[in-house]
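Listed next: structures, encoded as structure tokens.
What follows is calculated from the coordinates using simple rules that are stated; it is not laboratory data. Model, not experiment: these values are computed from the prediction. Cβ atoms are built from the backbone, for glycine too; each structure is taken alone.
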Structure I
Amino acid sequence: MTRIIAGRAGSLVLDVPGSGTRPTSDRVRESLFGALESADLLRGAAVLDLYAGSGALGLEAASRGAASVDLVERAGAAAAVVRRNVAKVARAIGEDAALRVHATAVKAFLHGASGSFDLVFIDPPYDIGEAELTAALQSLTPLLAPAATVIVERASRSARPTLPDGLVHVRDKRYGDTALWWLRAGEPPVDGQPVAESQSR
């Protein structure tokens, strides 16, 4: 069962696509969003949820105070599930956030998008190629607000994402077979080292 963990839509149960997606576990989302709230990265944020699946990441952000959430999901059945979940969350939070579903491929969305995003979730299927992930990061970078945060979820065995100019590695955390890579829009430090030491557990 996938649910909204906290915020105005807290405890709301979300629908999950029958196949082809990999919902982020409640344990991982609880840790992630606790860290995001501690850093005050949710309130009033423009959020982008790529490879949205059920939409749980973007909708958790909406529940906790994001100003807008764009959810991108190519698979038709999954996009229909996202729309149902958006309707549920919208009823719970009212008009506090603009929630938009884009039933299109990530590549197409990024090439046609405008505006800027403060927080981006990238949670592709584990079998996505590294080249596709790198291309998505390259296309995303011009759409990021200054000092925007990007969270990439991958299998723990995956290599560190290859970053384009304009994105720097902040830290990474591991939860069993899941790894979260924290990235930030900006220039790398002069010494070329990560902004903060990697963390794992």
Structure II
Amino acid sequence: MGEHEPADPRPRKRDPEARRRAILDAAAEITVEQGAAALTHRAVAARAGVALGSTTRYFESIDDLREATLRMLGDEVDTYLAQVEQELSTCDDPAECLAASMCGFLVDTRQVHASVALVTAAASDASLRSLALRWTDRLADVLAEHVGRERAVAAEVYLDGTVIHAALHDVPLSRETVTRVLRAIFTMPDTGGR
């Protein structure tokens, strides 16, 4: 609309995509705070500030809503992994670069709890397992290019543990500790096994 054009007096049409997104955002916050098992249509509607019927209009079942929410959280992890991949491609010290990035992740309580919620849901629902494995498999693939497959898998398993540690403790592991352990993993003998 140009500077001199009058504003359109007609009421704006409803924005179904914005409403769907508000429902997903509310479901994500509940999932991060309380876990995926805490999702109910009623709780999500209240958090999103929408009518209860809106949640069932966009997500027929609570399982559909839970899966869409976990997919959205998985997409956030994918964004983080793309950043890690970019950083590793330009650094000389994979242990230092990965530790710096991971420590930034570990102090973000929302990301930590989202990751734990994703893994917890996948551990009890095999249909969600591929969502959780996106993190482990992709991180191992990214790292394998720099340190070999066996070391990459060992580092990924260690980093999974740092996420659980951060979820359970008030203060995550220090950058120095994470760097030291990653450096030890990256210099261990690679036997070529998995």
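Largest in volume of the Cα convex hull per residue in Å³ among the labelled structures I, II is structure II.
-24000 is what came out when helix-only ellipticity at 222 nm (-39500 (n - 2.57) for each DSSP H run of 4 or more, over all residues; to 500) was calculated for one structure; which of I, II is it? Value -24000 for helix-only ellipticity at 222 nm (-39500 (n - 2.57) for each DSSP H run of 4 or more, over all residues; to 500) corresponds to II out of I, II. Using the calculated result 21.5 for mean count of other Cβ atoms within 10 Å over residues 24-31, pick out the matching structure from I, II. Only structure II yields this read-out. From I, II, which structure was FRET efficiency 1/(1 + (r/R0)^6) of positions 64 and 168 (r between Cβ atoms, R0 = 30 Å, to 0.05) = 0.75 calculated on? The read-out comes from structure I. Set I, II, criterion relative contact order in percent (Cα under 8 Å, 6 or more apart): the highest-scoring structure is II.
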